[in-house]
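Participant: Each structure below appears as structure tokens.
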Structure P
Amino acid sequence: MTEYTPILVLAAISGAFALFSVLIAPLTGPKRYNRAKLDSYECGIEPTPQAAGGGRVPVKYFITAMLFIVFDVEIIFLYPFAVEFDLLGWFGIVEMLLFIATVFVAYIYVWRRGGLEWD
């Protein structure tokens, strides 16, 4: 259990900081609201009126987000390989090449289907 003590201490400190930040923000933040601050912001573009239910959001936003998550999670698997590179030997190299080939095939598939086009 002593091996996990630093991890538990770090988790407790980060949890306490997160809780403190959430609880103190309403007390210390500015409370001067005006029409410009309450209006939606769309990357410098003048906001367009939306329907009563919030309007429809194009599916391409969700597809882009899902592609980012999928490829991001796949690339995270490269870090343990880099850390344990010496211990894995040829087995690790072959497995990582297969993994990278799979990611590359998925990337080519998405690219050919137009998933990376932003119109």
Structure Q
Amino acid sequence: MTPQEHTGGFVVIDDPPENGIYRLRLTGGLDATAAPSLHALAREQLAASPRLLALDLTHLARLTSAGALALADVAEWAGQADIALCLIAPPAHPVYDALIAVDLGELFEVHPDLTSALADMR
């Protein structure tokens, strides 16, 4: 799909769903300015009742505390809808470190890639 630029370099690539798996690939920076765009896209994806919503942070350059709170909102909504949610962020990635630093590592299933996330669902 065509990347959709939202704010301040924050870009989301909405991959076509496959077998009930929806993936949003985020690039740029996730901060207070970009959070409303993530909220809107995540709500749209969750309304489709996927089996799994994967937020791919592999190419996200920065994550602020406001961005981390936006991710926490998405986790809450997914939980309320009983939809599996995971984050994709390799362990050596700065965004992975930011998630751990703001104590959100326990809130999400964090996987190094989509293949690992899917294997964990079995």
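Every number here is computed from the coordinates shown, using simple stated rules; none is lab data. Please read these numbers as outputs of a predicted model, since none were measured by experiment. Cβ atoms are built from the backbone, for glycine too; each structure is taken alone.
Participant: Kindly point out which one of P, Q the value -22500 was derived from, the read-out being helix-only ellipticity at 222 nm (-39500 (n - 2.57) for each DSSP H run of 4 or more, over all residues; to 500).
Facilitator: Details: P: -22500; Q: -11000.
Here the read-out was taken from P.
Participant: Ok, one more. Thinking only about mean count of other Cβ atoms within 10 Å over residues 61-68, which of P, Q has the largest value?
Facilitator: By mean count of other Cβ atoms within 10 Å over residues 61-68, the leading structure of P, Q is Q.
Participant: Further question: Looking at Kirkwood radius over Cα pairs in Å, point out which structure of P, Q has the largest value.
Facilitator: Values: P: 20.3; Q: 14.1.
With respect to Kirkwood radius over Cα pairs in Å, the highest-scoring structure among P, Q is P.
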